[in-house]
Structure P
């Protein structure tokens, strides 16, 4: 059961943060993962997508690829602060942390963004067809999408590319294998057919490469690695290569 309610809170609490994103009851991890990665990598660009219209609504800018002109065109969607809510008052779809416990400290940009993408595509039912993280990143940044299959033989090259993209403030999302590969993830708490945002990476003194990821659910992390809070965990790059199938980002058009 659900109702429609007007929510309160601020658009941003300081700068956009990866932890602001909580995926709700729709299968849109591609968008939630992309929003998380953008917030972690280039939050200032994310903040520029939103503008207040009045006390009850915001305009949200998205970038749609125009096939005729071969470029991205900005579309503005006006979104009200009315959302589907549970009887408890919690959001049914994209959630804002602290919304129920402390509305004054809630960041509303993620549920507003999710609603804008739903309106662009004629409703939340659009998310039932799934999507890809690289196209979601393009929708937010207006840059050409790019993606790679993750192969162990190309792990070194892909590591260098990931370092270059994060250094250039271009977000990266990793996707796991489809549900038919569920056996690969048995007892790991890694979710098949799911998107994880890259929120950090570094190389240790002995050359071990580490990557920090975030599950946009805001919870459920691999049992082998410490839960760092808000769905964040760190694992060796070599293991990530074996568990993830698709690398997604955007290209610099220059």
Structure Q
């Protein structure tokens, strides 16, 4: 298995993460709008255990939920708190590995783990530890919300890259693209994440970050979630949910 550090990846990306979006604030608001119906009537006590710089957590906090964030990257978590404050929201955060969540048991109504974060857990024991921790901090009948790439299709086709993204910034156009290098097992892949930003004159500044991922199918993730003490697993496709990735929801079994 390739030894790439997910923490190093997101520590490095945190100052530039918002540049992935054409309009980060608009994306935050939209994602909160489409996730809210899945959460049901609130407000809820929400843990975003892979909050990054706050893309889902800030939007949900502004929508009235009491949100706490945690993230493997202390740089990203600190930025999430600061960005929330600028927008008039309260978002306490902690730097924490989702396999070892530093929260009391049964204190949250909802746990969110979005943006394909669970894919950075590269072994079955890692996934099991993370999901067991999410179940522990949820009250009975609390809601788990996971979002991942459409790995069923990707495992079949093994693409070498997703489509590039082009965003307009105050400094000019930003180009974001990735290269995926699949392992022989057909399940894991190494990701090279490139950001090209205008430099001086005709030059471009290139930033490259690397991480590894496990392309978990829906059947695999459903089995892990059920084994961690959740019931009523449902998959919501982008066409029905409005979210940009497939969404898994499940309830903490009593």
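For mean count of other Cβ atoms within 10 Å over residues 126-133, which of P, Q scores largest?
Details: P: 16.4; Q: 20.1.
Going through P, Q one by one, mean count of other Cβ atoms within 10 Å over residues 126-133 peaks for structure Q.
When mean count of other Cβ atoms within 10 Å over residues 22-29 is worked out for each of P, Q, structure P gives the greatest result. Here FRET efficiency 1/(1 + (r/R0)^6) of positions 166 and 182 (r between Cβ atoms, R0 = 30 Å, to 0.05) was calculated and came to 0.50; which of the structures P, Q was it taken from? It traces back to P.
18 is what came out when relative contact order in percent (Cα under 8 Å, 6 or more apart) was calculated for one structure; which of P, Q is it? Only one of P, Q returns 18 for relative contact order in percent (Cα under 8 Å, 6 or more apart), namely Q. Among the shown structures P, Q, from which was the value 1.3 of distance in nm of label points 7 Å out along Cα→Cβ at positions 118 and 222 calculated? That value comes from structure Q.
Once mean projected area of the Cα convex hull in nm², for residues 142-237 alone is computed for every structure in P, Q, the highest value turns out to be that of Q.
No value in this document is a laboratory result; all are computed from the given coordinates. The structure presented is a predicted model; accordingly, all values stated were derived computationally and were not measured. Cβ atoms are built from the backbone, for glycine too; each structure is taken alone.
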